[in-house]
Structure P
Amino acid sequence: MRIGVISDTHGSVTAWRKAYDQVLRSADLIVHAGDLLYHGPR
């Protein structure tokens, strides 16, 4: 079983697609370890 792990995408669809195309596409399970959304400037 191949497990793909990604984190800190901060709402970036571009980052998610790049990771998916390069690595995660072949994974049987994808785990997102946090910081999925962007909440705006602080």
Structure Q
Amino acid sequence: MLLRELEIEEQRRLKMSDEIEWFCQASIKNSLNLNIFHEY
């Protein structure tokens, strides 16, 4: 039972870190696009 809960918690943590990583990459792309846009 406890092991199962730990597995679920680990899956949730991995999913969350993937989402955070995706969000960071999206933010970086947005800021790069804004920088390019401001130069014109």
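Values in this text are rule-based calculations from the coordinates and carry no lab data. Everything numeric here is computed off the predicted structure, so don't read it as measured data. Cβ atoms are built from the backbone, for glycine too; each structure is taken alone.
Summary of values
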| quantity | calculated |
| --- | --- |
| At a computed 11.2, 40 (Rg and Dmax of the Cα atoms in Å), which of P, Q | P |
| If distance in nm of label points 7 Å out along Cα→Cβ at positions 6 and 30 is computed and equals 0.5, the structure in P, Q | P |
| With helix-only ellipticity at 222 nm (-39500 (n - 2.57) for each DSSP H run of 4 or more, over all residues; to 500) derived as -7000, matching label from P, Q | P |
